[in-house]
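Quick heads-up: structures coming right below.
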Structure I
Amino acid sequence: MTEWHFYEPEAGHGLRHDPLNAIVAPRPIGWISTVSAAGVRNLAPYSFFNLFSYRPPVVGFCSAGEKDSLANVRATGEFVWNLATLAQAEAMNATSAAAGADVDEFALAGLEPLPSRRVAPARVAGSPVQFECVVTQIVQLSARDGGAMPYWLVLGEAVGVHIDRAMLDDGVYVTARAVPITRGGGPADYFAIREEALFRMHRPR
């Protein structure tokens, strides 16, 4: 039985150190779960994703084209980010397949959904961290000449954070323990974040 550390960021994280920038590794994958107005679950990975602020925590992903995730957040105003790890890499990749709006990618990839606490979209069972998010902005990107681009940046405030307690050491989130995967530059390149990649530098005073 997984023991979760859940917190509502506006009330404080309750840990020795804020886990957000430790959870979001370089070039992270936005594995985004949404639900349509008709109740159909959707799950898709986005390579344009990141964390943009601490308090309140805001995360964002960018949709190239008007995909189902974008349609769903427009309709419902909610999404969940799920941390993609090496253990679920194949399942994550399966959710990138082009599928109709009536297809449940949880079922397609053989993934179990977990209920969220503050939003309607499901979380991914087996993923060690999830952010429950409420949409704050949807921005269509513009080119330098002011012309509209077929890219939409979706920003959402994380109103609930779930962390598998096995990822914590004395109140500190251990980034490499989950073996998160990050997106590389090639058409099929991914990298796993492992303990041997760690080095430390303190900011200048």
Structure II
Amino acid sequence: MKPLLAAAALIIAAPALAAAVVGQPAPAFTATDSNGRTVSLSDFKGKPVVLEWTNAECPFVQKYYSGGDMQKLQADARKGGAVWLTINSGAEGNQGHVTGAQANSRMRQQGFQSTAYLLDTDGTIGRAYGARTTPHMFVIAPDGTLAYTGGIDSIPSANPADIARAEPLVTLALADVKAGKPVGTPTSKPYGCSVKY
């Protein structure tokens, strides 16, 4: 009985991830990017912003980067006036953690098209948003309201062949935000590898 109570106490004491709420202001943040520059969400007021949680060692992330699909999404979003922030909340010593130099090397190798790669080593941004998986996606409207949270698409697999037949949830959410319309599917279940806080 005592071990069971101790286990229950640990579960209760464990910090729960907060979750940013669709329809509410997106949590403000400031972070250092892979080039050592300070980036704040407030820098992009008046523009749609996409947040993409990443871990290059995760097969669900590789699904989108291996064939250039994520890079195309990033480029298309930016051409349409959006900001795309790739965020790594992997703690030092955990799978997927990178330094700024390592992130820059990977971005060059894989042709990233995101606006910036943010290093969230202490997990502050990830916990503020309740980021649980890589990828876990968020779309913020130009007025700073969180408009979408969830999976990148509708098929929770690591198979790149599924991309073409999946509903592109982030792309659709971004299109609705740009058109000034409510997002048709504002939330979905994120899928992928767990964020390694």
Structure III
Amino acid sequence: MSRLVEIHPTDPQQRLVDKVVDRLRDGGVVAMPTDSGYALVTTMGNKDGLERIRRIRGVGEEHHFTLLCHDFAQLGNLVIVDNRFFRLVKSLTPGPYTFIFKGTKEVPKVSLNAKKSTIGARIPDHKVTQTILAAMGEALISSTLILPGEDELLTEGWRVQDELGDAVDLVIDGEIDEPLPTSVIDLSSGEAMIAREGAGDLSMFVEA
């Protein structure tokens, strides 16, 4: 059974944050609360971690992983943001949006979509997630925790632990304000295409 780590939602305990960071740096997979439900996370170049996440999710190599970034500067170093969408994307981050971009050379090839060399990227508006990202000093690779055959997000740490068992190394028990999946906007072709409707206002992308 994975370990359940209870991190305070507004004042994260640094010693617990450090334990999560250490486990991730050791190659672990962690189930982490974000502003839109739980996500499975690991480090960018962790091939074994990515395969573990694929097995949990029941997805293949064409699955779009998502970079969890601490800020826009970090995001901009990892993906190619078209000038037409630069201000729009920046204005919506942090927030419940996942954007699909072409990855830069800073992103390990193993993390990219196998056919398109694309990847999702987002800046979560969640205290615990942001604290862990700040302590990591680098972006993490993530995938929304939706189990095969299910449509609903998992939003409670004890249930995540119960469902996943030892498939992950740690489960962070934390609060989730809005249990809706992010809206996914594909910007990789230079046009804004709504790939998934979820949380957040999408009208500006229709106008764009």
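Out of I, II, III, which structure matches 21, 16, 11 when semi-axes √(5λ) of the Cα gyration tensor in Å, for residues 94-149 alone is calculated?
Label of the originating structure: III.
So volume of the Cα convex hull per residue in Å³, computed for just one structure, reads 107; which one of I, II, III is that?
Working: I: 152; II: 128; III: 107.
Answer by label: III.
Looking at structures I, II, III, which one was FRET efficiency 1/(1 + (r/R0)^6) of positions 46 and 166 (r between Cβ atoms, R0 = 30 Å, to 0.05) calculated from, given that it came out as 0.70? Could you put the intermediate results ahead of the total?
Details: I: 0.70; II: 0.45; III: 0.95.
Of the structures listed, the value fits I.
If distance in nm of label points 7 Å out along Cα→Cβ at positions 62 and 158 comes out at 2.1 when worked out from the coordinates, which of I, II, III was used?
Source structure for this number: I.
Read-outs throughout are calculated quantities, based only on the coordinates presented, and are distinct from any laboratory measurement. Just so you know, these numbers come straight off a predicted model, no measurement behind them. Cβ atoms are built from the backbone, for glycine too; each structure is taken alone.
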